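Laboratory data are not the source of any read-out in this text; all were calculated from the coordinates shown. Here the structure is a predicted model, which means the values were calculated and not measured. Cβ atoms are built from the backbone, for glycine too; each structure is taken alone.
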Structure I
């Protein structure tokens, strides 16, 4: 699987997370921010991935995040790490 395909899958999962009303608003906003970082074509792909991973790592450590959302974020982070 190439990087663009993986990136597309990550974007879809981030969209699902951002639209999930069972997740706190700050987590949904963070998912949107991570997606926005990944879409900045002016930056190198590895820089975009690292920025998104940083945002998502902060979200995963939030004590108010539901377990299913934390698992999704961990999966997204692991996919982004393979893109680098």
Structure II
């Protein structure tokens, strides 16, 4: 339990930051899921548009520290490859 006023403030800040991070992570996962569903349905144009909207969300999450930059880049790369193979 936080005793000092600074520790109590730190707890409040952590709670706010955790809520924001949880929201951003959830948003990122939702966009990834939309791309996955478009790939599963076999619709190349829908998958392309879903990927175009998901990519900036994933990189923004990397900038904010939600996921590591390399992790975001790897996921984008793999999704792009799957969408590209779907189109051909």
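Have a look at I, II and say which one yields -30500 for helix-only ellipticity at 222 nm (-39500 (n - 2.57) for each DSSP H run of 4 or more, over all residues; to 500), as calculated. Considering all the candidates, the number was obtained from II. Tell me which of I, II gives 1.45 when you compute Cα Rg over 2.2 N^0.38 Å. It traces back to II. In this comparison of I, II, the computed figure 33 for relative contact order in percent (Cα under 8 Å, 6 or more apart) is attributed to I. In this comparison of I, II, the computed figure 0.50 for FRET efficiency 1/(1 + (r/R0)^6) of positions 15 and 55 (r between Cβ atoms, R0 = 30 Å, to 0.05) is attributed to II.
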